[in-house]
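Q: In the part that follows, the structures are each spelled out as C-alpha cells.
Every read-out reported here was derived from the displayed coordinates using simple, explicitly stated rules and does not represent laboratory data. The structure displayed is predicted, hence computed values, not measured ones. Cβ atoms are built from the backbone, for glycine too; each structure is taken alone.
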Structure I
Amino acid sequence: MHEYKFSVIIPAHNEEKYIGKCLQSVLSAAKYVRPDRVEIIVVANRCTDNTVKIARSHGAAVLINDDKCIAAIRNTGAHAAGGEIIVTLDADSLMTKYSLCEIKEMLESGEYVGGGTRSKFDRMSFGIICSGAYVALNLMPIMFRNKAALTGGMFWVYKRDFDAVGGFDERLVSLEDMDFAVRLNKLGVSRGQKYGTLKRSYILTSSRKFDEFGDFYLIKNRKLTKRIFTGKDREAADEFYYDVR
C-alpha cells in the first residue's frame, strides 16, 4: 500500500469550470514536498457535468457522495484518505505553491494542532468588503468564547487528530467549518498547542456566490444569513448552498 504524506480532500458539485485549475494548484504545490507523497481525493456530489472526467484526467481519485451535507462529503474523503496529513480545499479555490510545504513545517514544529488559512477573492468590490465585514462580525462571538482567531478556507491537520475530534459534524448543514475549527482548537488547548493560520500561503477563491446573488446579498438578506449561521436550517442551506444551480 502506498504511503502518503498528504491527502488533499476536494468536495465538488458540478465544478467543471473550476476543478481543473484547483487540481493544478495542488499539483504545483506538491512539487515542493514530493509529488509521490501527495494524494488528491475528489468527492463528487450530485455531478451531472464533466467534473469526474476532469478530476480523473488530473490523476485524482474520485469518490461519490450525494448527500446535501458538506460535512458528510468532506468526511467521505477524509475517511478514505491514506495520508498522514489531511488538507481540505474547495473546488473553486486555488492553493498557493508553498501551501503544503508550510503546512508540513507548522505541523512538524509541534507548536500547532492544525489550522486554516487566509482567503482572497478573485475579484473585490465595496460590497464584498462590507459583506465580509458583516460575516466576520457574526463570527466574533465564537472567536471571543474560544479566545482564538479561527480561520477556515483550507483546513490542515494530522489525520489522527481529525479522527480524534470526530471530523466534520454531519448534523450541521452549514457552519460546519467553524464548528470543526472550534473543536480542533479545544484539542490544541488541551495539549498546549495553538490553532494556526498559514503565514506565507493563502487560497484564492471564487467570488461566484457574489456573482450569483449580488455583492450586498448577505447584508440585504440578514434574516437568511442568521438562519444559515444556526448551522441547522435545511431550507436556508438549500437556498444558499445546495440547490443554487
Structure II
Amino acid sequence: MTGPGATAGPAPGTGEGQAPAVPDVCAVIVAGGSGRRVGGGELKQFRWVAGKPMLLHSVQRLQSRRDVGLVVVVLPRDYVADPPPWLLQCDTDRLLLAHGGRERAESVWNGLGDVPDDARVVLIHDAARPLATEAMIGRVIGAARAGTGAIAALPVTDTLKRVGADGRVIETVDRDGLWRAQTPQGFPRDMILAAHRAARRDGVSATDDAALCERLGFPVVVVRGSEKALKVTSEADFARADALADTPE
C-alpha cells in the first residue's frame, strides 16, 4: 500500500464546471506525523474537534464528492495495520492506507505511490486542517483540472515585521502580493509525481508541495481559501476550530 511512485453552476460535489464522466481525482491526506505537540498521549489527528475525530472531517468531506475516486490516508506506520475503528466506517472501497515517513515529503511520496494511473488530478491535504470547505476544494480541483498546480490561500492582511534573534525589528516587509498557503493543494497527476521524483533525486525536502513544483518551473496558481481551514497545532486551535465549525462557508 505504499510506494514511490461554464455551466450555470457546478454540480454538487464536482467542483468547478461539469462533472467528469468518471471520478478523476485522487486525494492524499497527510496524517503521518506523531502529532503530539499539543500534549497528551493521543495523536493530534485522532483527537476530537468540532464533533468528530480531526482526520475523519477530511476523509468524509473528500469522499462526499462524486469526482473523488480514491482517498489515500497516510498514517504513522504502527496504525496502518490497526487503524482507528471510526476510519473503517468510511467508504472503504474508496479508501487506502499508506504509512508515513520520517518527514512530510516522504509521507506524501508514500501516498503518491497509491495514486491510480487513471487519476487526472491529485489533491494533497493536511489532516491538521479539518474544516476545509467544499467551495475551496472545488476551486482547487477546477484549477488543477485546467492543467496548473493550484493552492488554496488567503491574502496577508497583517503588517509583517522581520525580526532579529535579539527581538529587534529589522524591517517592515511589504505584504503586497503575499498570501498564506493552505491545503488542499491540487496538481495534474504527472506534474506532482515529477516534482516529487525530482526532489528525491536532488535531496530536496519541503513542507509545501507547490514549492516542489515551483522549483521545476511548473505553473502554480492561487485560489481563494477559507478562514475556516485553519491549521490545528495548539490547544487554542482546537477551541478556534470548534467555534468556526458552524460558521458559514
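Q: Output the label of whichever structure in I, II has the greatest value of Cα Rg over 2.2 N^0.38 Å, for residues 118-197 alone.
A: II
Q: Another question, then. Given a computed value of -0.34, -1.37, -1.48 for log10 I(q)/I(0) by the Debye sum over Cα atoms at q = 0.12, 0.25, 0.27 Å⁻¹, for residues 30-101 alone, which structure among I, II does it belong to?
A: I
Q: Moving on to the next point. Given that helix-only ellipticity at 222 nm (-39500 (n - 2.57) for each DSSP H run of 4 or more, over all residues; to 500), derived from a single structure, equals -7500, which label among I, II identifies that structure?
A: Checking each candidate, the match is II.
Q: Which of the displayed structures (I, II) returns the greatest value of distance in nm of label points 7 Å out along Cα→Cβ at positions 22 and 182 on calculation?
A: II
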